[in-house]
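For reference, the structures are reproduced in the following blocks.
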Structure 1
Amino acid sequence: MKVLVALTYFQPNKSGLTVYAQRLSKALTERGHEVVVLTSQHEHSLPIEETVDGVRIIRMPVAFRLSKGVIMPSVFFKAWKLTAWADVINLHVPQVDAAVISLIAKIKRKPIVLTYHCDLKMPKGLINKLAGWVALIANYISAALADVIVHNTRDFAEHSAFLRRYLAKVEVIPAPIIIEKVTSKEINAFKVAYAVEDDQPIIGIAARLAAEKGVEYLVEAMPMVLAAYPKARVLCIGEYHKVFGEEAYRKKMLPLIETLGSHWTFLGVVSESEKAAFFHACRLLVLPSINSTESFGMVQVEAMSCGTPVIATDLPGVRQPVKQFGMGCIVPPKNSEALAAAIISLFKELKPKLDIEVIIKHYAPETIVKQYEDIFADLINSN
């Protein structure tokens, strides 16, 4: 099959959406399919075209930005050509250009599979609201034209103000998740590099510094945690310097985090092997997201795959891995006291012993890609 994958940001940009699309694209290529990714040249230093892991990546120049989105006038012409080439179109939304690509696909009678990642919750401000309206209209057009809409969980789909309009089209496919295997030597090297003591209770958080991630509630919980566990410490992986559209949030949060001193350490963006070592080094992982822009949280499955329990907020979709595997606990969103209590409670328990191979296999890209293949094949054969 020839598959056109379209999304606003792609590697080297790091987010749940881009990681999902990258893993799916690679898995399709490994299964013998031809994959082209149409995306933005969100950084001028990125090549217009390159092939990575067998996936051909085409980046369109950005004319200007609209909040977190980008405007690429030339995408229409490239999409027209690539849609003619493709057997099936896989759109990852939210993205403004999905509407244009959907319309082109319908004109050319090509099947559309829409992978819906999350609802939109825009920051305050006129520009942000304008960007949100444009993206929402694009989502409606894309969903109306899509043949199938894929999401991670039925739980999120049924609670999403957007997705529940299209439940008849929704197919549930888990997110493709992998975590590198690391040796005890690599884990110990990670601990040495970041001065992690053997008896130190480490709280992990894997998130970019963005408002929807709820980082402030972990910051607010820390004094309560430290009262019970004075040596407790947070290690945070993820982008915290250059997060599109989150400059105001960063300015608000950094002074608050600085008050915690050595009890909070930013590690920034790390390699896949370092991330695996990070999960092993943590006593638990916190996923304190606050709204439906977080629809699942792949990092919690990565942590569980390393045997590390998770505290997740009680949000549709986000709560499902803990519910399914019983590896951690669920707390109300925006509740620092409940979060602190959960952290203290899990610190008192031993790490759960589960068959993590079951978790790894359930979310493996090779498992996920077969489900996409079945949908693609059915649509192509019936088109």
Structure 2
Amino acid sequence: MSSSYLVLEDGSVFEGEQFGHLCDSFGEVVFSTGMCGYQESLTDPSYRGQILIMTYPLIGNYGISEEYYQSKMIHVRGLVVREHCTEPSPMYGGRTLDDFLKFNKVPGISGIDTRDLVIRIRTKGTLKGMIVNDRDSIEECIKMLSSAKAPSETNLVAEVSCSSIEHHRFGRDAHVGLLDCGGKSGIMRDLSERFNVTVFPYDTKCDEILENKVQGLLISNGPGDPAHPDVLRTTVRTVDELSSRMPLFGICFGSQILGLAMGGSTYKMKFGHRGCNQPVKFNGKVYITSQNHGFAVDDTSLRDTEMLVEQTNVNDGTVEGIRHRDLPIFSSQYHPEASPGPWDTSFLFDRFARSIKEGRL
């Protein structure tokens, strides 16, 4: 098997074995701490623009399954693993990770010391990187990485949001909207169990959402910086205008959008939270949650607003959920729909349903 190289902007070079699609790739290098869920992570639109490291050493052992897709395609720009399984369990059909990456034209690199790599990122913060196959191009890559813009500086949401309004009828009594910033299929699954759903592109205006007579709005997960100018003038403005008109529920990127719309601010974390084992304190209990985000709401920015921090991360104290003092508006920075991970917090969808029925939290 031929060699491949992971090159980081700090000049570090990791040599491994090429698998997946044979091509070069550029992205922000991030890591996920989950022991499983690699297919869900690869197809999660929130990973758009990123090269993903899986910290668990063996990836691909249960293959690829039709039921685990979170979107129709892989969104990561590259996959880095210690070892990829070439003979997965036949339980889910036996399709290999290598074949899955090749089909989606995404490169992979294995044989990397992922422990060393993750320690480097935890120490220095998220780094830009490239997967390349030509050793002679490494020096030029390092120069390019030092001046290249991070993918999160572009409007990644526009790349993953739906392009037109979609109506889904499931025979439910209530009707909600989903503002699609790159929503996972797991969110639609949990909504469909409770509501009829109309999906809106991320830049839909307030009046158009109101015209569709939805009773509440969920703002989905998504990639990149929630304070990107294109997102501020569209998504954030729309949520601000709707905040006094209907119940709102933000998930992940949607939580950050709510924070911005209600007068707060966000910031880029040193290396973010990614994995299906993140502890969150909420109402005196600790829940294990599924997460994938590199930005967060600044808790100090909410002091002069009507928003309260009601959930925090046990490991670092960062904001994991906010709510309005009086209005039926709340969020979770993590993913209550899991996919992958525990369903401990799926009750938040019931909280959303209750807020629509009763007009309060």
Structure 3
Amino acid sequence: MSTAKPKIEGTCDARFAGVKDVFMENFAEHDELGAGVAVYLDGEPVVDMWGGFRDAARTKRWTKDTLCAGFSISKAFVSVMGHMLIDRGLLEIDKPVAQYWPAFAQNGKADVTVRDIFTHRAGLVYVDADLKPGDLYDWETMTTAMAESARHPPFDAQPTYLNLTYGYLLGEVIRRIDGRTIGPFLRDEIAKPLGVDFAFALRDDQIARCAEIVPEAPPADAAMPADMAALTKSMRGLADGDGRFNLEVWRKAEVGAGSGHGTARGIAKFFACLGAGGRLGGTRLLKQATRDQAITFSGESVDAILGQHNRYAVGFLMNDPPGAPMGPNPEAFGHPGAGGRTGFADPVAGLAFSYMPNLMYGGAGLSPRGRRLIDAAYAAL
């Protein structure tokens, strides 16, 4: 392993010097490997920093354009794609999914609505097919399995997190209306117009920029899932092994619930746009009314599989300090991702934030490294 010291780069407004200090402390005192952090305030970038290494051997520096797996932050991008179709009058949120995807009506799912997907009430927390390792990366395999599966009681009785199914469920509705899968839709309708570096189905040149995902041992007090059997079923189809999130097949897939890759800068800008009502500069993703519907509180529950409390909007998670902290305001919304990463907007404070590490925090929810950065950002206001 290299003995090189981490190098911290980027820009930080003097008002947010505390964020820079904490970012540096995370490397010096809290075992950070590589990461980016970005903050927008009232639509303007005030923090854009990166540093450390993008590989476990510490031989490759984290650079300005390093891409990192977003995991469930990916769901926020797929949600916005769905809301963009609602915005255009092409998708009605309270219509049955089967109206757009007829085969979905199989096995008692005829009454499942599009809203049920957005609010994690669809009850399809896994598919019934006995998937082989690697099947998760194939769109046709997964959407066929989704259509053929039944809902899973008791997970349809309250909001239950659609861990790896969300992107295929909403993504197939999007594809059947628009004709594009989520990779091209994201590129053409969000990433290019807004100027954000976030993508599914990465090209070879994008893969060359990716950070290696490195596991970290869980903390001694890490909570166990509430239903390990169901969680195991929900993970079927992933490749085996600790290195599965570094495989080319993962990076080239369109797993809308997890395989999006991006920079903290791009994710913070995306949420800055949403926090401002759906428009940033000359780019509008959503009308104000559509954005308002998307961030409306829709319910909360202690997840019957993961065992953690979630507050749901309509395609996003809302501020929930135990697991998904997003500052002091309950109205904040966004999406955390596995391993301690996050992106969110706080429309009350006018702040948008993202933290993207490659060292996977072994506990539930946001890592202590990320929590300290959020606290420092709010301390500057």
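Every number in this text was worked out from the coordinates using simple rules, so none of it is lab data. Values in this document were obtained by computation on a predicted structure and should not be read as measured data.
Given a computed value of 38, 33, 29 for Cα extents along the principal axes in Å, for residues 36-163 alone, which structure among 1, 2, 3 does it belong to? Considering all the candidates, the number was obtained from 1. Given a value of 37, 33, 32 for Cα extents along the principal axes in Å, for residues 228-347 alone, point me to the structure among 1, 2, 3 it was derived from. This value belongs to structure 1. Upon calculation of helix-only ellipticity at 222 nm (-39500 (n - 2.57) for each DSSP H run of 4 or more, over all residues; to 500) from the atomic coordinates, which of the structures 1, 2, 3 produces -5500? The structure behind it is 2. To test your reading of the models, identify which of 1, 2, 3 gives 36, 16, 13 for Cα extents along the principal axes in Å, for residues 284-323 alone when calculated. Structure of origin is 3. Taking Cα Rg over 2.2 N^0.38 Å, for residues 92-267 alone as the measure, the highest value among 1, 2, 3 is held by 1.
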